[in-house]
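Asks: These notes open a run of structures that come right after.
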Structure I
């Protein structure tokens, strides 16, 4: 199973309170790729205390990704308590008014109407949510997490199909590179044989050095070991895609990095137009595969 870090789920439910009041609650979950688990929550002020519990619930089922939680309530006022005057603030306004009148020798009185227009004259108490309210929200939230996981699995299946297609292309291209490398080696061997014939019978330090240089040239263009390692990494990549382990994104990324190193070495060792073209094709597939792997858990 392959899980994407990208997903979206939304749910709306109606809660009936003890006094008969009905409240529409809408919760949205959106997840995007991230190196670690992160949460951004936008909750009504009265429900902000639930953020820690949301994190715990999400961490039980999600391993990586940036999750955005958004909650809306149709009537948030039901969570507000009684309105009480802020006597300390009112007292401060009255004292400040008297001080201004004395300081600047002004006349006039602060009326009730004027006082009520001043900021922070009243305090609005927030009600604490009861256990039934909290249980109702978390029932919705748990269902929403499962829906998000289903969306991530669906996207993960698409990513798996795409990666397997790129894996097939790379397997085909490396076979062509191996065949082309054999021809390159044969051509180089023929050239070196001609050069060695010209050196036949010659002795001395210069001729020995030239012979060693010719043999070194053959060794430098030999890519057999790189091809073997590249194929080994391809098999490992296919095995990771089929494994039951949930967290595969980093493994896939590291394996793709190893494949990139091998194909770069192959392209550098064989200065052949055909091999260079095939290597570029593989690099393109590797780059696209790495982009996809960034979205995998």
Structure II
């Protein structure tokens, strides 16, 4: 994989932040560790194209300050099980084998035993971390049908490699996460997702899937113009509205239809799977999943319950 220019820098301000969420939408209470800014993968819909000022990959060179920030948050006596991830401004694994940026975090969370680190990726290689993995690191993959990956996710790993890597992580004692996000409407997408979810049930141990997120395509106006200019047919099928946050997304009836379909297919694999919606309103939760989710605090509480049930006395 060819790399863009890479700089090791002291990032200004705090590296560890709360996920900004979306106004009037339910957020899972995630904490982001902005260890890397920029991505070497080339997903046509990537929201970073609208936010980052250039193509330079910037890596924080001050792990001590990051650990100090994490200590402050984790030791503050939060009533919740804190969940952190490095995949907000970059892909967690795409350059990790070359630059080894996550290892100190994997070791830290393994020693801390009070919170969870999620490494979320479209790049199916964590072999360099294998000797350091522990139950407090969740290896997660964004998954989409291969037809969509071929068209819109250049430089990423094929979906079968992502699922096989997730199984390898399970076999090494880790829990894994799956992110069906963004789900995109195109001709035949329902069939493709049926096949994809059948593969999930065939390859993975559902008892070691800690969480699964569902989210449909959404993007800011700046990216919408770019998609129109480049005629991304997979990304412009369907009817869009512009929400309060300024982002375009599918109309509510379509989102509900998609979530119902995916939820049913996943629950057919194992009724105990923990499935949540990413950045949706309470009415969509109710209509799509039949879950009365009033606010973000309610979802955070469900995460706490899920993690404590799975980890038992380990946290």
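Asks: Thinking only about FRET efficiency 1/(1 + (r/R0)^6) of positions 41 and 89 (r between Cβ atoms, R0 = 30 Å, to 0.05), which of I, II has the largest value? Display every interim value, and only then the final one.
Replies: On the way: I: 0.45; II: 1.00.
Sorting by FRET efficiency 1/(1 + (r/R0)^6) of positions 41 and 89 (r between Cβ atoms, R0 = 30 Å, to 0.05) in descending order puts II first.
Asks: Moving on to the next point. Taking Cα extents along the principal axes in Å from the coordinates of each of I, II, which one would give 47, 44, 37? Write out the running numbers ahead of the final one.
Replies: Working: I: 122, 55, 24; II: 47, 44, 37.
For Cα extents along the principal axes in Å, the value 47, 44, 37 is produced by structure II.
Asks: Moving on. Upon calculation of FRET efficiency 1/(1 + (r/R0)^6) of positions 65 and 145 (r between Cβ atoms, R0 = 30 Å, to 0.05) from the atomic coordinates, which of the structures I, II produces 0.15?
Replies: Numbers: I: 1.00; II: 0.15.
Of the structures listed, the value fits II.
Asks: Another question, if that's okay. If you work out distance in nm of label points 7 Å out along Cα→Cβ at positions 225 and 249 for I, II, which one comes out largest?
Replies: On the way: I: 3.5; II: 2.3.
When distance in nm of label points 7 Å out along Cα→Cβ at positions 225 and 249 is computed for each of I, II, structure I gives the biggest number.
Asks: Oh, and also: For which of I, II does distance in nm of label points 7 Å out along Cα→Cβ at positions 57 and 177, calculated from the coordinates, equal 2.2?
Replies: That value comes from structure II.
Asks: If distance in nm of label points 7 Å out along Cα→Cβ at positions 9 and 25 comes out at 1.6 when worked out from the coordinates, which of I, II was used? Don't skip to the answer; put the middle values down first.
Replies: Numbers: I: 1.6; II: 2.7.
Of the options listed, only I reproduces it.
Asks: Quick one: helix-only ellipticity at 222 nm (-39500 (n - 2.57) for each DSSP H run of 4 or more, over all residues; to 500) came out at -10500 when computed from one of I, II, so which one is it?
Replies: Details: I: -21500; II: -10500.
Among I, II, the structure yielding -10500 for helix-only ellipticity at 222 nm (-39500 (n - 2.57) for each DSSP H run of 4 or more, over all residues; to 500) is II.
Asks: Out of I, II, which structure matches 8.4 when mean count of other Cβ atoms within 10 Å over residues 105-112 is calculated?
Replies: Only structure I yields this read-out.
Asks: Hey, another quick one. Using relative contact order in percent (Cα under 8 Å, 6 or more apart), single out the structure from I, II with the greatest value. Please report the intermediate quantities before stating the final value.
Replies: Working: I: 24; II: 19.
Between I, II, the highest calculated value is found for I.
Asks: Work out distance in nm of label points 7 Å out along Cα→Cβ at positions 97 and 289 for each of structures I, II, then name the structure with the largest result.
Replies: On the way: I: 7.7; II: 3.4.
Comparing I, II, the top value of distance in nm of label points 7 Å out along Cα→Cβ at positions 97 and 289 belongs to I.
None of the figures in this text is laboratory data; all of them are computed from the coordinates on show. This is a predicted model, so every value here is computed, not measured. Cβ atoms are built from the backbone, for glycine too; each structure is taken alone.
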